[in-house]
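The next part holds the structures, each set out as structure tokens.
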Structure 1
Amino acid sequence: MKKKRTPDMVTVNRKAHFDYTLGEELTCGMVLSGPEVRAIRDHHVQLKGSFVTIRMGELWLNNLTLGAETARNIKLLATRKQIAALEREKVAGSTIVPVKLLGGTRHIKLVIAVGKGKKKYDKRESIKKRDIERGRYA
């Protein structure tokens, strides 16, 4: 009997949690070529600075850095219903942010979330909370 593998985390966009108040998450597939898959599996990928846009009813991941290659735009796979829901959120003033990249199984998936940008005072509050949890202020 085969064991079901859980996808391993390849990379996490830590800056997204700091810059945005994240809401609902969605896991999408990606349209990749062979060398791109190899770069991701070897952890030569960076989500920092990347963002998701909706063009002509399709989701696109922009500015994904793969290894020594410059930033690329990659098509994301989601249902029409999911894309329509994301588009409604975007019109309401939210941003679609890539949160983590999952690999390790047969498929490579991207977890995206709807986020609302934090103001400077919200970011200071996040830093304060994190420091209190670490025990710096007692």
Structure 2
Amino acid sequence: MRKFIIQFLFGVFVTVPAVAVPARVDYIFDGDTFSAQVMLDERVEITVRVRLINIDTPEMNGKCHTEKVMAQSAKDLISVLLPKGTIVELENIKDDKYLGRINANVILPDGRDVGQILIDSGVGRPYSGGKRAGWCEK
């Protein structure tokens, strides 16, 4: 059943990529991933993990103290931007390599892109796939 739901979601998101999908923020995992109830229509909501598309933030269990501190800063910022219950728009939704997670641009009610805010604040950086650069000084 879970596989069917994920396939259904992927089909819905892929067939309407230009349409923004509303979602209600539930729980922040780290600087670039949160849980949300995605509103497929007035009567259908599903809970899914959302990862900011094309954004990299430090890992909470980072390789050095600096990365861990930056990871907490990124999580703190996204927690302020996306308090529980906030309704955001998900755009450019893509399937993720992990089952049950999607990638998307996340747009605040005032029109700002959460990923760009993280980049502008210095706790995130653009990411286009592949091996990620480290956050620890060498």
Structure 3
Amino acid sequence: MKILVKDKKYLPSAARKILEHTSGKKILAFYGSMGAGKTTVIKAICKLLGAGDIVTSPTFTMVNEYLTNKNEIIYHIDFYRIKKAEEVYDFGLEEYFSSGSYCFMEWPELIGGILPSETAKIRITVGENDHRTIDIEEH
């Protein structure tokens, strides 16, 4: 499935489509170049899910936790600073995956084959006029 986002005002609609299309999946991996909008899209999804916290990139903290208005936790993980895939075991990545909570990941390509098979893969690319195309991998 492809979603075209011509302007940030369309992000809530794009977030809704992402959640609908990945229905039942809680682990979402976001791929895209630096500045493609991974954090921005995750921020829109978190807002739709009722997160009251300010959503920011967890580049330096590796994992941010957000609490929703239903007292559910959302994990936002950024692997940008990972030097080798094995490092993720040091901060308990498997526990996040098995928590049953939403796990939104940036730079998942840096951890190779560690992603669970049920991971929804979402690629964001920048096109003409700064439009974004969000491509959800079909399974």
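A short reminder: the numbers here are calculations on the coordinates, not readings from a lab. Since we're looking at a predicted model, the values are computed, not measured. Cβ atoms are built from the backbone, for glycine too; each structure is taken alone.
Could you tell me which structure in 1, 2, 3 was used to calculate distance in nm of label points 7 Å out along Cα→Cβ at positions 77 and 93 as 2.6?
Working: 1: 3.6; 2: 2.6; 3: 0.6.
Source structure for this number: 2.
If distance in nm of label points 7 Å out along Cα→Cβ at positions 29 and 117 computes to 3.4, which of 1, 2, 3 did it come from? The read-out comes from structure 1. Given a computed value of 1.02 for Rg/Rh (Cα atoms, Kirkwood Rh), which structure among 1, 2, 3 does it belong to? Label of the originating structure: 1.
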